[in-house]
Structures are given as C-alpha cells and as structure tokens.
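Each value in this text was obtained by applying a stated rule to the coordinates, not by laboratory testing. Treat the numbers as computed from the prediction; the structure is a model and nothing was measured. Cβ atoms are built from the backbone, for glycine too; each structure is taken alone.
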Structure I
Amino acid sequence: MPIFSILRTGCQWRYLPVDFPPKTTVWRDFNEWRHEGTFDKIHDLLRRKVLTGEKPYHPRTSASVDSQSSTPPPVARSGAATTPRTFDGRKRHIVVDSLGSLLAVLVTAADVDDAKGATELFTRLDGQPMSKVVRMYADSKYHNFDLYAWVQEHEQWELTIVRRPKDAKGWVLLPIRWTVERTFAWLGRCRRLSKDREKSVLSSESFVKLAMIQLMLNRLKPSKADAEFHYRKSA
C-alpha cells in the first residue's frame, strides 16, 4: 500500500516508487480517508479483532497516558531549539490500554502543558473500550489539581501518578508505565514519525493511527520472516 510506504520510509509524496499510483491519486485517497474518519474505523475494527483474539479474552481494566515531543525537519524550523520542551515542534499525546493498543491520540504544539492537553485527549476516549477501565496511569507531568478535578467530574476511572524512585538518577523503568513507552517505541519504527513532517495536526494524528494499523495487521497475519522468527524462538 503506497501510504504504508510513505509511513515506513519517510519519503516525500513525489518520491513514491514508480510502480505505485501517481502521487496525486495517493494523496487524494489519504486526504479523503483522514477527513471521513476511515482510518479511525479501520483502526478500531482491527483493535477489536486483536483484543478478541486473546485466549482467554478479558477486558482491559487499566490504561496509560503520556506525551512525546517531535521536532520538525531543520528546513521547516522557525527558530532554534533551546530545550527538549521548548523547541518549535509538536507534541503527541496518547492513551493506550494495558496491552499498548492505542485508545486516543492528540497532536498539539510542543509548548502545550501535558496536564492541559490531557483534558482534550481524554474527551476523545468517548466511544472507546473504556467501560471496564478503573485506573489511568500517568507520570509526574500529570500531577495537576485542576486535572484531578476534571477527571473526578467527567470520568469513571481514577488518575494514578507513577513516580520515579526517590534519589533515582538517569532513565528508570517505571512499573506499568512501560506499556505506553513501548507504544512510542513501536511508533518510532516508522520514519515518517521520526520528525514532525506534517503541515496539519490531522495528518500527524492520521499517521499515528496508520502506524498502529500496520502493527495490528502484522499481528493478525505475520509476514513469513516474522513467523519463522517466532517459530525458532519457541523451538
């Protein structure tokens, strides 16, 4: 699929391989599908298929929220970077379930506070499989009393902050929080997502959903190489 090629390689639309349809055709389809909600429908159907394929299946009772900053390509920057949280770029906010499946995504300017972005992100959970979720895990960036009050008023689940161990130095693997960090790592396999390459936040969010769609398709029908790898690993 041409759009998957752009997602994985990060190439520009005009540099699609010649055996694909013209760039105008591919862009037109992408533009229609992102505005019509086609990517959302495909994503949610595949996620349901992946989750119901568990043996035995049981509903997810927890979720995790986090954000990730993304820099624009150097030629697109309007100013020099100063610190990781103040550069001229965007920030991806996501909510995932306990398996790392995407429940909601929101792309904002890089200077948007995580707690402030979380309120808009959480409104996108309407219609998602959240009925059994009782706890949302977050790191210390979400320690915000206004956010606590908003969650208590609008949601049925509890926001739980997972803090770093006292006196810890450097990177620390936080319990439970690794699920959302792993999802960001999955997204990082796609070169299109390695930088903030999109002109609109709708495109940015669509490519995040496309990355998860491709991941779930591979889970449901692994490639021959993946199947051989898992066979040798289990042997």
Structure II
Amino acid sequence: MLRRSLLALPFRLPAAQAVPLVEPSLRIPPPAVALTLDLCPGGFDERLCRGLVEAGIRATWFLTGDWLRRNPAGLALLLRHRDLFAFANHGEHHLLAAPGAGTLFGQRAVADVAALRAEVLNGAALVEDCTGTLPRWYRGATGFYSREALALIPSLGCAVAGFSLNADAGASLPAAAVAARVAAARPGDVLIAHGNQPRRPAAEGLLAGLRQLQHQGMPFAWLE
C-alpha cells in the first residue's frame, strides 16, 4: 500500500456557517499521480470511461449509493475493467460529512453523528455488494468535513480521501481549462474529477490532460 499524507487545511466560510469546515489535502509518493473520479448522483460519462480504458490509465472511482442504484449499465462497464479501476466510497446519499452544518455548494449535510455513521457505513456496504470489495477510502460530498467527522470516520474503518489538484471543479469547467489544470499535475498529486456529467465538456479536457501527462512519462497509481 502506498504511504499517504493527510493535511487538514482551514477553509473560511461565511459568518453564518455554524460548523467550521476543513478541506483535507492528500498526496501519494512520487513519481506517480493518482486519478480519483467521483460518481455523484447523476448519469455516467461512458466516453470518459472508454477513454481511460483506451489509454490504459488507472483510476479510483468513488461510488455513491444513489448513483449505483440508477446506473447498473455504467457499473457493469466499470467492473469489466478491474485491471485499471479500483473502487471507493462516496457515501450512501452524497451528503456533506459535517453534522449539523446545513448545506454547502447546494449539498445537504448529515443531520447528526448517527446519520454520518449511516452515510459512511451504508455507502461502504453498497460498494462492497456491487463490486465484491470492501472500500478502504471514503470521500464525502464537496470534499469538506467538520473536525468531528474527520475524527470519527477513521474509527469506521475508512481513510479520508482528500486531493491535491481539483481538475474540473465539479465538472463545471470548459474542456480547455480542465486540460490545462491536469497537464500541470506534479508527481505525487491526487487529482479529483467527476464521471457523472455526460453532457458537459469537462471529460474531454480531462482525457486530453491525462494523455499529455502520459506522453511525458507520468505513471498512474490507485490510492491503494
């Protein structure tokens, strides 16, 4: 297993935010980079999946329970390429891992600690049921957490999956911007991008940037 470093970085929120949040940063040992792809509730970007397969690029897909229920064909395609793809936990219902925090970026927070436990553990169980592998990694919606959540999640058997390079800002960026961000990756970076927005152009830029890294000789690793 790769050695990991996890740093909780402070994030300033409006004064009305009742629960302070942090955004963990994660890196892996050089020279590789790790591509992580969130499958939030929504569709499935098959062109992104097939592009990664054609290029032979490893990736860790973070599966949401709600996504799994709605995308059996997408899951089947991912499972056909287990030589390239690993799977992790993005929660049962894609909730912000910060009990009582309200909402952030339009994403609702878990109501309390019991709800956080259910979000993490039920999400892990669904990933295990669908892939046959109990996930080691967990990432909550938005990538922000309360300090209470960061203390609790490891006790549930999960490591918190931060990142060091935000490739697509929730698949909201144009292709050229995504390609430029990805091409600027450095050895040890953990990239986050999204595979649930098939109608947006971000995936095209992601693949272009990844191919550029590959051309430069950058290896790709799973988180585990």
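Given that helix-only ellipticity at 222 nm (-39500 (n - 2.57) for each DSSP H run of 4 or more, over all residues; to 500), derived from a single structure, equals -13000, which label among I, II identifies that structure?
Working: I: -13000; II: -9500.
Comparing all candidates, it corresponds to I.
Structures I, II were compared on FRET efficiency 1/(1 + (r/R0)^6) of positions 115 and 203 (r between Cβ atoms, R0 = 30 Å, to 0.05), and the highest value belongs to I. For distance in nm of label points 7 Å out along Cα→Cβ at positions 35 and 67, the highest value in the series I, II is held by structure I. Structures I, II were compared on relative contact order in percent (Cα under 8 Å, 6 or more apart), and the highest value belongs to II.
Ranked by distance in nm of label points 7 Å out along Cα→Cβ at positions 179 and 211, structures I, II are topped by I, which has the highest value.
For which of the structures I, II does the calculation of Cα Rg over 2.2 N^0.38 Å return 0.95?
Values: I: 1.07; II: 0.95.
Of the options listed, only II reproduces it.
Hey, percent of Cα pairs over 18 Å apart, for residues 19-90 alone derived from one of I, II reads 70; which structure? Can you show the working numbers first?
Values: I: 70; II: 43.
Structure of origin is I.
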